[in-house]
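A.B. asks: Several structures are given next for inspection.
Since every read-out is calculated from the coordinates, none of them should be taken as a lab result. Treat the numbers as computed from the prediction; the structure is a model and nothing was measured. Cβ atoms are built from the backbone, for glycine too; each structure is taken alone.
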Structure P
């Protein structure tokens, strides 16, 4: 019951942040997402969340045996005290392997490190999902189609060609930087390809994309928390830089040209569709919009269900590909339904999707354990900090070559590195609303391609 109440409170946090942004202009300039991150990190690190909410209830324990032994073997699974908690039988029929779900921790709330009674048996353990991680997964799977429903791909590419080119350059920059990092860390770091894929997915689409593919590429819960902790800290500094002296820096150092307004292009698209003004969220409660939104949520749930079924089906053949297929299916079906005019014209699906993403951002921030900073991981830190900083500089250099102005480069970088929720705040700090549509449009496209690119990089880099 306590976990249910906590989930409801997490879902209500974005409404509180929106209310505060409406009431206080200073907070509105800060932005909803940044508020969700700050408050989430504070609450998560003050230990205010219930232990049962943040801790997995089970551990998935896989016991395997070398099939060459050619002899059926009974193996006892032991806990920290050496007591038998489970007995499994391994033979040719079950492929000399068996997986069981066992308690994650003992009565003293200490994580159990399971071992095998047979020295020839190998135990592989992975944490189950906590209520918090389940909330993150579900919000992603529901929010992503809702955001994509509102995307008119053909129109966006027609009116935001410069922004789309700049988004392509942002993706190229991230891939180039992570490729160099992988060449550096591939021999010393076993999970280098995973970190590279995580960085590519985050810094082309956002944390949503990393959350989408983390299970698919095998990122451990501990590495995921460390990655997000570093990302949260570095991203705040990155946003602050771009919102203050970024424009002057790139115009002076990189000799980038100032922004030139193209009002005809901006006016050719209904910017209200992807408007993230805090004042538009109240329209989610308008009676005329509720039926359509319920249909959209139902459709998003159906997409989730179909994709989850594909996950189960593929997992029976290749367990490592199940989650990949699921998340790519969600992305693909979300885009496919956006081509249906009646679906695309459902009012406020983008805002509803973004509201759920705010809840996701809050839950991710609450997972950022600053104690992880004490256990410093150089590879993960480099994949976060170096990718953001050097990637930004490479992006600026490429944008200069293609004669893209500083404001467009900045807003596209923000939409790629930090995702669309940060775009309005940075556009406001630049005092340039003309780039808002381009930034949001490219960011939404980033949501769509981030999953594909992250998975592609993982499988490609794994071969190197």
Structure Q
């Protein structure tokens, strides 16, 4: 019976954890959570204990190892609890104190009613946000591989083999094959439109994705995985100019980087993206100094991927180290460290660069970080750590990493049960990410930081402040 109860509990954990990505019915969420908090509580404690220690030391890392260890520990806790309960019942019966079902049900019912009343009375009140700018959302498409450089979108066979591809196609109801462009845009626009009904001034920073390049600066399709050209990004943004802020992508290794940067600036770009691990580029390469200098002189921000990467093939995980951004910062660029240099909870501790990033913030007033993907299934340690870090908090930019889904289930121990059920059942990925991070303690200024960075008037004032801060520091 104990092993059967543990199995049901583990299945419930998986069902709630996976289902929370796409949004579950409140009734299913309540029933599942009730089971995990009562009969399945010992298994839940085992899973939680395993998660709390995993990834904190080198030997205890890796997702398969965690799943096996958590399942085994949960089963052990469940068996020990059933043995203890049976022992107590046997001892009570031997003393002539047999448990009466009616009395037990009365006690449990009274506790349940009091708990429900208490939860209702302590339900949190949420401060409404009048303005939110999501600083990191992806534009994808696929018109065949290899794509036409500067013209068509593409996803490589290796990218389609990645575990995230079938998950996202089902989540967004996209066709498994063929031209994804318009279907993806429809899914994106539908969710933005719904979010704008709740938050009237909601806007999104929409990202393109450059490819890898050879040493000579030519496209390297053999080693690239995702390509979204900048002109396609600008065409999509032009259809919804009040909804989207364009973030083109320029790999500084391309031989025509200067012409491409001029083109993007002429289109009104105020931020651009570099993804070192997938683009196979080292941001610290001295040959990029001229690129950074022109970005700084033009007042355009640079968003750079930092930390771990799981959703695409990479050249090297070492390229996600935020210390590689020092060259761009020294040239005067305003840099946003996407994902805050963090890792998934199951990865070795050496993969987490958040502390290095925080130390750099004390030295560089022009360094920021975003919260993209930090509300997801495997990053549940990241937001609480950021909230407890006063050095980093004022520099954080709200970002979802749409369409990668936030997951409230893994934050169950930090959320009021009413809030947890509400977020598990929320189907809009933009709104779920906003509400989750707000409930976890991210301050209101985080949600408008992107507007401050990318709106032209705010941008000029910010640059003056950064310059004065750097002068005072010297």
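A.B. asks: Consider the structures P, Q: one of them gives -15000 for helix-only ellipticity at 222 nm (-39500 (n - 2.57) for each DSSP H run of 4 or more, over all residues; to 500) as calculated from the coordinates. Say which.
C.D. replies: This value belongs to structure Q.
A.B. asks: OK, next. If Rg/Rh (Cα atoms, Kirkwood Rh), for residues 378-449 alone is calculated from each of P, Q, which structure is the one that comes out at 1.00?
C.D. replies: This figure was derived from P.
A.B. asks: Out of P, Q, which has the highest value for distance in nm of label points 7 Å out along Cα→Cβ at positions 2 and 370?
C.D. replies: Details: P: 2.4; Q: 4.9.
That would be structure Q.
A.B. asks: Now a separate question. Between structures P, Q, where is percent of Cα pairs over 20 Å apart, for residues 146-257 alone highest?
C.D. replies: Of structures P, Q, the maximum of percent of Cα pairs over 20 Å apart, for residues 146-257 alone occurs in P.
A.B. asks: Can you rank P, Q by relative contact order in percent (Cα under 8 Å, 6 or more apart) and just name the one with the largest value?
C.D. replies: Checked P, Q; max of relative contact order in percent (Cα under 8 Å, 6 or more apart) sits with P.
A.B. asks: Tell me which structure, out of P, Q, gives 2.4 once distance in nm of label points 7 Å out along Cα→Cβ at positions 138 and 210 is calculated.
C.D. replies: P
A.B. asks: Comparing mean projected area of the Cα convex hull in nm² across structures P, Q, which is largest? Don't skip to the answer; put the middle values down first.
C.D. replies: Details: P: 23.6; Q: 24.7.
Of structures P, Q, the maximum of mean projected area of the Cα convex hull in nm² occurs in Q.
A.B. asks: I've got another one for you. For FRET efficiency 1/(1 + (r/R0)^6) of positions 234 and 386 (r between Cβ atoms, R0 = 35 Å, to 0.05), which of P, Q scores largest?
C.D. replies: Looking at the calculated values, the largest one is P.
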